[in-house]
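Asks: In what follows, structures are represented as structure tokens.
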Structure P
Amino acid sequence: MSARLSFPRIADIGRFLLGGILALLVVEVGLRVIELTPLWRILPVVQPIPGQPDKDFGFESTPGARGIWTTEHRAPLQINSLGLRDVERELAKPAGTLRIGLLGDSMVEGAQVSQKANFGALAERRLRADGYKVELINLAIAGPSPIRQLWRLERRGYPLNLDLVLANSAAGSFLSGALLDDSENPAYVPTANGQLAIGYGFRERFSHRHAEDLLGRLFVALYQSSPVARMLYLRSKEPWSVLLGLPSAASAAQGPAPVAPPASDAARVACERATAALQPMIDLWRDHRPELLWAATARFLDDLAQSARSHGVRVLYAVRDIPLPPADCAAASARADLLVHMQREFTSRGIGLIDWSALVAEVAGGPANLPQLHGFGIHRGAGHLNYDGHRAWATALIDVLRRELPLDAPSRDSSQAIPPAGQAATHPAPGNAAKP
């Protein structure tokens, strides 16, 4: 009797599994159709994972990866054949063309807007419309550590025969300890003799141990090509509280949004916040404290300078998010002193320093307008650059290039347009930057 009852049960299980597989196939086809049509603007999509584990880099972009980015704002995302979030480029530089690499983190990568709306693409089109033969190549990749920029430059940038590199980092990236954390990408780790060496702790992760074997390659191919597989993988990484719809610890700790101070106290509050934010930067760049953090920062600058010299490429380094206190705030003089010390550290290594936030603030009409360049919709005021932000950054970038390079002669050969690598750049005060 039990044997007879087992057959219907097996048939039921088979029908259930077949129905589940067919349902997943329908969802798979539906998600693919949405991604390939304008429906991605309004219907559910699964955010792409445009990269893969890499034993040398930590996590590297995958050439040809594509999808619809959904974090903060929806935008098409595509990685070109060179592994860059950029239009297709030839490795060989066109004759007479200035080729400039834009190095940086997720703010420079700009996944939240379309590629053609990225500030580098905007600046390139404006310069070309004026007759300049220039290419602004987006070398950026998301990640908080400046060392990722150096690795990216050596792997993806130098083969493109660059004339100039413009790197861009948040001031906080030198304070966060990311230069000392090798859990996700290479970093500087202390050794037994008290020196710093390149650490690859991330190689101990399961994904990196199998990055180059058949299992790892199949897994990467699956999550990059299948929206359903990617959705299941991303959901598996969510905390149980999120999967069950419960408030997370982070959201519970956030509390209510901060209330803006009264207009009469706005200047005082801005001064106090700037003073507090500037102090750790002053400790690092002027006093070289904490010692280990400064040792990692100095080592990074030394490695970047040596790398650029060995390839004959000039480097400008834009540091953003250095607080801009009100003019009558005592922190204004502290900020000026900080920039003197930062300038000394960069220029002594042949790297030009750019006070990026000051330049962008001038373009935007003042520091008070900077928050409006970030975030989208109800979240405007914080986050990555929005479309207004990319337009402002494009104008600031053109200001820098007009000041640093002889762009007054569109037909001038690129070999004459770039000073020798290692030659220190001189920068007028931000208020004197030329307008495009």
Structure Q
Amino acid sequence: MSPCIVLKEFMLRRFLTLSTLALSLITSGVAQNKEKIKQLAPSAQGSTGLFNLYLADTLRRGEVSLGLNITHFNREPGDLDFTLFPVSITVGLHDRVEFFVAWETHRRVNGNAITVNKVGPGDPIVPARLNNSLGSVGFFNDSPFLDVGSGQGSGELRSGLKFNLLSEVRGNRLSLAIQPIIKFPLSQSQTRLLQGLTNGTLEAGYDFILSKNVAHGGTITGNYGHLFAGDSQGIRLQHRTNYGLGFEMPIGAGRVRAIGELVGSRFFGERTQGANPKSPVDLYLGLRISLARWISLSAAYNLNLNTINGDLPIYDIPSTGRSGWFLQMTFQRKINRAPSLRCQPNRVIIEEGESTTIQAVIVDSDNSLLSLTWRASAGRISQQGTQILFDSTGLQVGEYTVTAEVDDGDRTSSCSTDITVESPAR
């Protein structure tokens, strides 16, 4: 059996093992039915998160997100410009498990410093070469056989599952998720390989996701994981460690959120000469705007922080570009659960002319904007926040009902308390 087949079987076994372990941990724990749910949007890779990084939160069962993305970034060597058009679908399978898939419906790769048209019809496929005095081999893992100045067509497909293991709402200090992933080449045709649309091999791995809610409604998140690659066309492709740190913070009323990310990869494993001379590190700064409950719009600027700038004279090629950008529109099917409401009186029996307080205890798993109203069958009430003062002055002996109602704009809940007014003790 070839080493490539052995590696692919190993990656698939690891994917299934991680999925089974995470599922067993979830089903043995407490459901997140009271979790503070935000307007989660998919990342460019499909899993809910920021622009590229993931959050430990998941969509709830029955919820669906659709993401339309355009992202442009630069890679080394060869002054490579990537423009990707991923479309993603994310589905909540359980309140703490989501499935996602992201397909590059279109990929455009420009190689501004590579040798082109070196592979003729029927010739064996060889790694990309740089357009320098030596014609040396030089390629990036995602497009190792690029042989045209500009290639375009459909790209690769990424899929996975995210399992939420820890939640701050359940009393944990932070939220934790694990995410097995698989990346499919879809095709190994010579045309697609030479146009840089795929590296021609299956890749599989996992991510650990750690998120923490902070003051003023913000969130910070950290990602760490590995993606293992097989061989392609007899060329050994490197594995990579993916990492990143990001934040999101509401601006004003919260419909606009500022997002920042530092995202990088480090390649490891046996290396073909000229492969991946610079591990990519990207900075993203941008905004996400919730236009409505079911739609959001995101935009960001991207800065490539690790390029060839004379520190690797052996490559003898111009420095690659640094600037990129990210655009996204998402559509979401959110499940709105009615808020729960409980009336908690201080006293239910009072004497004529006395007062008592009643507290409304509200729990809303959707974190919606709520309105609270009170009414009484008689007597006077005055409201302060979620508490009211019931004044029996002027009332006769008897029983009176105080009712509270909470409204999230779609669904309502109510509770009532009966207050008994008695004659003063003599």
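Every number here is computed from the coordinates shown, using simple stated rules; none is lab data. Given the structure is predicted, the values throughout are model-derived calculations rather than measurements.
Asks: If helix-only ellipticity at 222 nm (-39500 (n - 2.57) for each DSSP H run of 4 or more, over all residues; to 500) is computed to be -2500, which of P, Q is the source? The partial results should precede the final answer.
Replies: Working: P: -13000; Q: -2500.
Of the options listed, only Q reproduces it.
Asks: Given a value of 58, 21, 16 for semi-axes √(5λ) of the Cα gyration tensor in Å, point me to the structure among P, Q it was derived from. Please list the in-between numbers first.
Replies: Details: P: 42, 27, 24; Q: 58, 21, 16.
Of the structures listed, the value fits Q.
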